[in-house]
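In the part that follows, the structures are each spelled out as structure tokens.
Computed from the coordinates by the stated procedures, all read-outs in this text should not be read as laboratory data. Remember, it's a predicted structure, so these values are computed and weren't measured experimentally. Cβ atoms are built from the backbone, for glycine too; each structure is taken alone.
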Structure P
Amino acid sequence: MSSSLRHDRSLLDALDVPSVRFSKNVWRLTRSGRDPLRGSSLNTRWGVSGEFSVLYTSCEREGALAEIGYRLALEPVWPSKIEHTLHELEVECDKVLDLSNIDDLGRLGVDVTKYQSLDYSVTSKIASAADFLEFEAMLVPSARYPCSNLVIFSDRPSRVETIDSSTVDWDTWRRAKA
């Protein structure tokens, strides 16, 4: 089956909008030792397992921490041995799909009242269609912090460079949130 048949034509039409250019620093949190420029091809809010790889970044330092901090807080006991590194990345993308306004997601079928949930059924379809339309990245609302996230398609010609990296002190972060 051709890849265009996998996508809802009305969704493809809705995403047929002018792209924006993105050029600024973003933050990415990884497990210590992991290459910060290596994407993920797992089923996630903006990813589809095995279909494409994405690099999750946040436009705010605290946004990157909040995304991973949320996941760690879901564990019955906070994982004390896992170490993370926060990376500041310099990014330039010429063809970005700007969905940073939550209302835009609502028009695409996302239940914005449940955006923070772990239901990724509609957002992953949007990401798949954006990948098919050859966007380099998507600017989307963070589900965990009032900022935007930049989700970069790993196989696109974006320029991404690591500027700085530092170890995350989760104990200090958690105390500040309490």
Structure Q
Amino acid sequence: MGMADALIQEIDREGATTRRVLERVPSDKLSWKPHPRSMSLGELAQHVATTPGFTSSWALKDVFDFSATGERPAPATSTADIIAAHDQSVTKAKDIARQLGDVGLMSEWEAKMNGAVVFKMPKVGLYRTIVLNHWYHHRGQLSVYLRLLNVPVPSIYGPSADENPFAAQVS
């Protein structure tokens, strides 16, 4: 199995998990914030939904200047909008990995801010650190928001206080 195929499998697995978390976001609480300096629930959920597709698109270029990006995802108005954005985003991230392939994923990528180099890494490093790890980080934040709102948190990497996929099912 090649590197691109392994990334695509991980995006599929993690995308399904992320979708389960996003499905729990209550549409009537999108403006809720745990703290004045925090993102709202809707902003964070939309960020989680759009991160893989948005950040993987940076790999289509060899140099990306963060100061040149003004794109922001449209604000979420419902859980259905968030799920739709997530599904499109996951598809885009997988399509870009396929397009780059193993050779493209090993090519050098450079991030700049106002023209100054912030870091360099192979494009697979961009996928690992920003597309995936950054995505997981914010998904974890979102699970805390759900807990604070008394919304049952789904199993992510094992049992949550609300779900245990390993428990024997009684019929």
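In this comparison of P, Q, the computed figure 30, 21, 13 for semi-axes √(5λ) of the Cα gyration tensor in Å is attributed to Q. Of structures P, Q, which gives 2.1 when distance in nm of label points 7 Å out along Cα→Cβ at positions 62 and 110 is computed from the coordinates? Matching structure: P. Here helix-only ellipticity at 222 nm (-39500 (n - 2.57) for each DSSP H run of 4 or more, over all residues; to 500) was calculated and came to -7000; which of the structures P, Q was it taken from? Answer for the origin of the read-out: P.
Looking at relative contact order in percent (Cα under 8 Å, 6 or more apart) over structures P, Q, structure P comes out largest.
Structures P, Q were shown, and mean count of other Cβ atoms within 10 Å over residues 78-85 at 17.5 was computed from Q. Could you tell me which structure in P, Q was used to calculate FRET efficiency 1/(1 + (r/R0)^6) of positions 6 and 102 (r between Cβ atoms, R0 = 25 Å, to 0.05) as 1.00? The read-out comes from structure Q.
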